[in-house]
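The data blocks that follow each hold one structure.
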Structure P
């Protein structure tokens, strides 16, 4: 069983999203890739992307949820509403397309494995859902029953004791914003038997945030962008992260370029590629700092 792959993006298609989609296509040459959104792009045909417009999807559950929403966040309300809305859009798109297993990717996430291999690792027996700790959804996998169960939970989320206790806390001072990640985290607490949230194995990692070190080597300078070692394997560029605790390198199944770090997303793998091009890109990416160039080779910089 091969999962279908879905991106959900509102507004103009940015370069980093195209980089993510092309990289995904290289590892999934025959898999169906959908973008649920309100804008198309001339490269979608070459990348084999099918566009599903928001307006083409049923809105019943979405409207019912939006009527219950209570804004408890320092982020703009429209932003938080859309973050929740994407799960309703995904649910309807999955139903329309008959997807049995769904791989959802944020527009700033890049995968370096096939969707089928990710499913084998991330959705073990009895698991219906996969997403990161604390509801991190940049890479999420669902069986059809899993996404339906999530929607059922979200529809009553703002009526739960969980939300009531949150809203009565000092969330503003603590900057603990109630977003869709809180909703996914609540769902995982209620469904521990069917949700997998493992991110690290002996031989691999699903990287959570590139702009935080999490115990891995970073580029020199004040910014903490993880330093990736790119290796050529099976005619593809594969990322490895250097674990500081023992100096070992672990294969990254996914890299999440959250926030401002999205500017460093590249076409690491390309549909039309050849060995010399890959060799040059791996060398440049391994040796040229993507940030803090003026500090990277200063005497005070920590060399990795």
Structure Q
């Protein structure tokens, strides 16, 4: 950035995924989406400086894409993986463009590498979640329930009825079409509508992402079909441990990155995190032994309206 006096603004994956999204004016997210466009224009014109934590935000992006059903191991081959997902021909072109543009935005902004050693005694996300009185799970996060786990177990127990030997030995390719047929069959038999798109498809997309990961891991760890029940349980536990994701706990990491780098603005659409921080800011100061915490957590709309001259408009 050439403008050394630019405001430094921390953004997370919730903003990176919002900017390229197509949002109609009837959507409750429209105002934040509209503001995010202004935020990005200011960044492109070097009036503000956008930063994020590379490692944590990369993992958030991978987990977010997994909840859409798209399997990406790392962002180095992300476009290739998205193209494989697109070839399935079940995903709308606008969504594919959103995924790819999100990766471009991620590469555009500066990646922070926080210094080691600060707040080590308060490093656990769970502790700070309690300080901020946040509920780890909520309506805006897909929770893996016992019912979901049972559906995944049933899918894995039946892969031998669907996969031929050549497909099973292909360890590089995610067979989206076949995996969806397996999940769709199980959902129908359990009386669950196999809808994939829209808000009503959130749970199924998340299940599909988890199933794709589970099938991939099972291919690598179990060369023969059918898969033993004991191994199925092992695979499901491993996949849930890595890919069952809570957005609030992710937000805690980003919050600490902002504090460690003395950043004054953290823009996000993680509304539960914003509310908990604003309500319990003094408690967090005491917990982290800070005399003052000069940090504001804000939605894109709030930031643009209050901090950018171009944002002084009627919403």
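No value in this document is a laboratory result; all are computed from the given coordinates. Keep in mind the model is a prediction, meaning the values are calculated, not measured. Cβ atoms are built from the backbone, for glycine too; each structure is taken alone.
Computing helix-only ellipticity at 222 nm (-39500 (n - 2.57) for each DSSP H run of 4 or more, over all residues; to 500) gives -10000 for which of P, Q?
P
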Parent structure of the calculated result 2.3, given that distance in nm of label points 7 Å out along Cα→Cβ at positions 51 and 107 is the read-out and P, Q the choices: Q
Quick check for you: by relative contact order in percent (Cα under 8 Å, 6 or more apart), which of P, Q is greatest? Q
